[in-house]
Structure P
Amino acid sequence: MSTKRAIAILASQSPERLNLLKQIGLNPTVIVSNFEENLSKDLPVEDFVVKTAVGKLDVVVEDLKKSQTPFDYIIAADTVIHFENEIIGKPKDNEDARNTIRRLSGTSHDVYTGLAIYYKDGSRTSLVEKTIVTFRDLPQSTIDAYIATGGHRGKAGSYGIQRGGAVLVKKVDGCFSNIVGLPLGRVSEELEKRGFLFN
């Protein structure tokens with residue numbers, strides 16, 4: 001199949017995911033999904049992130065079909081932290097974020113992203129990417145200083161590695177962009193199979 005430019009849709013309000021896709025030459029239209037993210041955190045983490053990503057995707061697919069909006073593919077994703085057999089999402093408030101970062105200090109945790117892509121021919125793909133992140137031993141003053149920046153707000157695990165959260169991190173094993181919200185290598189790989197062009 002010859003390579004081609006495409007009409008891409010991002011089913012996410014995350015500016016980080018949008019910026020990541022722009023890094024590989026895509027400029028998707030953002031359509032925020034109204035999917036209610038209320039799946040049980042008792043699910044296996046791989047199922048949790050994939051089902052959430054697919055849920056976000058399906059809502060946008062139906063909206064676009066009803067409006068007859070043209071597209072070549074739609075991308076949706078969900079990212080969580082997994083630590084001590086617990087799925088950790090976004091913090092409720094500053095204290096919740098402070099407690100989470102304190103728990104993660106000096107330990108390793110897993111970052112899981114569920115990725116779902118729907119193509120205009122009706123086919124779809126979904127997958128999971130995992131990255132291991134190790135935090136350094138963090139003094140309380142560093143944790144408090146990071147919370148004061150607001151970089152934890154709206155971030156799974158109460159930190160954004162691209163928003164000052166890098167100061168918390170000692171080591172990363174795996175895909176860095178996955179921590180930000182999209183495993184770009186996997187996204188590119190899946191779209192390349194369909195002949196879509198990057199950069």
Structure Q
Amino acid sequence: MAHIPPLARDTHADFKERFDHYETTRGFIPNSILTMQRRPGIAAAFMELNKAVLYEGTVPEELKMLVSLIASQASGCRYCQAHMANLASIYKASDARIRAVWEYETSDLFSDAERAALNLAFKASIVPNAVEEADFAAVRAHFDEGQIVEIVGTIALFGYLNRWNDTMATDLEEHALQLADRVLSPVSWEAGKHAG
């Protein structure tokens with residue numbers, strides 16, 4: 001059960017458009033953001049950063065979602081794992097690719113470019129950070145500097161979200177929980193403290 005419960009979706013009328021967008025694209029409004037509403041400036045700034053990082057630029061959204069998923073797996077946040085499995089699915093990642101993301105180094109479901117990005121995400125998300133020059137060299141072989149900024153921005157965004165949701169024990173929304181149960185349970189995923 002969450003340490004601080006989410007507020008109602010209509011608590012702040014100026015979030016209506018963004019919340020409508022979440023319901024249309026994801027099928028729900030994230031409880032994490034509904035909780036952030038207690039400090040509207042934090043919620044608004046987060047939603048703008050989330051939009052800029054995940055939905056702007058030239059790195060394919062599917063890859064950004066998979067980068068976010070492996071970052072969340074490396075940090076252990078089950079809430080974000082469920083959310084990113086859901087978003088990866090929305091952005092056309094197959095269930096097989098979502099399940100195999102942890103096996104990015106050996107799975108033939110990933111290209112060399114995807115492997116480089118996923119490896120950077122994994123190494124950047126563990127503590128202590130394990131990224132080395134060779135990891136950047138591998139990413140530079142496939143992405144320009146602006147795209148690398150997008151990838152690292154995605155990793156960093158989930159550093160924030162993983163800490164937020166694991167600390168708050170944010171309850172998973174039914175839609176995200178059902179998708180994660182279907183897609184990730186075969187690879188030993190469980191909701192843990194986020195089950196509500």
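Read the figures in this text as sums done on the coordinates, not as results from a lab. Fair warning: this is a prediction, and the values are worked out from it, not measured in the lab. Cβ atoms are built from the backbone, for glycine too; each structure is taken alone.
Miscellaneous remarks
- Relative contact order in percent (Cα under 8 Å, 6 or more apart) - structure with the largest value, from P, Q: Q
- Value -19500, calculated as helix-only ellipticity at 222 nm (-39500 (n - 2.57) for each DSSP H run of 4 or more, over all residues; to 500), assigned to which of P, Q: Q
- Label whose coordinates, when distance in nm of label points 7 Å out along Cα→Cβ at positions 41 and 185 is calculated, return 2.9 (choices P, Q): P
- Highest-scoring label, criterion being percent of Cα pairs over 25 Å apart, among P, Q: P
- Value 3.8, calculated as distance in nm of label points 7 Å out along Cα→Cβ at positions 17 and 169, assigned to which of P, Q: Q
- Entry that produces 2.3 once distance in nm of label points 7 Å out along Cα→Cβ at positions 25 and 57 is calculated, selected from P, Q: P
- Top of P, Q by distance in nm of label points 7 Å out along Cα→Cβ at positions 105 and 121, largest first: P
- Distance in nm of label points 7 Å out along Cα→Cβ at positions 73 and 89 from the coordinates reads 2.7; which among P, Q: P
- Structures P, Q, by mean count of other Cβ atoms within 10 Å over residues 49-56: label with the highest value: P
- Across the set P, Q, volume of the Cα convex hull per residue in Å³, for residues 33-80 alone reaches its highest value in structure Q.
- With mean projected area of the Cα convex hull in nm², for residues 97-144 alone derived as 3.5, matching label from P, Q: Q
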